[in-house]
Structure 1
Amino acid sequence: MAVLKKLVIGIALIFMAFIVVGLLLPSSFEVKRTVVIEAEPSTVYENIVDLQEWQSWGVWFKRDPNMVVTYAGPDRAVGMRSAWKSETEGNGEMEITALEHNRNVTYALRFPDMDMASQGELTLEPIDAGTRVTWRDYGDVGSNIVYRYFALFMDSLIGPDFEDGLANLKTVSENKIT
């Protein structure tokens, strides 16, 4: 009986530690990656301002060719939206919230099934070698302890997808006939 009591107390202490540490974790996260693309900003911009073009370079679309994607709103403008359903990549929604022609695309990203959201942007900077593209996604998970642990590992979870996506964007942009 003493062993069972110690086991229950040990499990309770571990659970309490999980909660206390979770409350102390930051609620915000940021993922940021950069690539240099040997193409003009206008060429790169064409591939990111049109959410339909994301299928040619986004890694999530390549991992699930059965993903169902719908588009709504104005074409290549603030308010353009995409929504997707995927058994392997999850369901989500994206909306362009701000644009600066050939310089920046800002979006809002939502995952309704997980009640999570973030903001993101792709920034284009003309340089001698072409265009420096920086992809940044950031958000706040609030007070949910489990999501705070999730936010702690966000960079390692989606950072590699950003790297692969930017590599694909580089290939698509550098090989685009203009």
Structure 2
Amino acid sequence: MEFFQVVEQRHSIRNYSSRPVEPEKLNRILEAANLAPSAANLQAYEIYVVAKVKQRAALCKAAHGQGFVIVAPVSLVFCTNAARLLERFGERGRGLYSVQDATIACAYAQLAATALGLGSVWVGAFDPEEVRKIVGLPEAQQPVAILPIGYAEAEPEIRGRRTLEDLVHPV
């Protein structure tokens, strides 16, 4: 798929089929996330792959009952790893750059999923302490986003976007 077509085709998918995600496709998604730009190329993030039903059910509960989290055959949990940045960037690395690194990697994963014919949805509403327990995060890491991935059961309703005139502000 051509890049702008991927960007235009990416939508939040909340209805998934039971069809599993092929390991090769999941690996391609993870490789794309690994190529995401990061502060000083230090990649201050970690990705946890959650595929077992029991853990997906727990993630669903931690995500305030968003049912698609358990239905999607795999979820990626993107977390900060600020320790990779502390020496070089101090508190700004911990509070900002590690979050940016994790979110950029998640965005790359979303686009890769779309390019491979899969759907995804960014989940930011969750109990971080519950997610920490589910994936076994060390204290220094913070969960930033959950990305359920799978084959769409149905096409989503496409909602409008802001106009560039409303969004962009020349200075």
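Of note:
- Structure from which 2.2 was derived, distance in nm of label points 7 Å out along Cα→Cβ at positions 114 and 154, options 1, 2: 2
- Comparison of 1, 2 - label where distance in nm of label points 7 Å out along Cα→Cβ at positions 2 and 66 is highest: 1
- Sorting 1, 2 by distance in nm of label points 7 Å out along Cα→Cβ at positions 58 and 130 from high to low puts 1 first, with the largest value.
- Structure from which 2.1 was derived, distance in nm of label points 7 Å out along Cα→Cβ at positions 10 and 26, options 1, 2: 2
- Given 18, 53, 27, 2 for P(r) over Cα pairs in 10 Å bins from 0, in percent, for residues 42-121 alone, calculated: source structure among 1, 2: 1
- Among 1, 2, structure where Cα extents along the principal axes in Å as derived comes to 48, 46, 30: 2
- For percent of Cα pairs over 11 Å apart, for residues 98-137 alone computed as 70, the structure of 1, 2 it came from: 2
Values in this text are rule-based calculations from the coordinates and carry no lab data. Please read these numbers as outputs of a predicted model, since none were measured by experiment. Cβ atoms are built from the backbone, for glycine too; each structure is taken alone.
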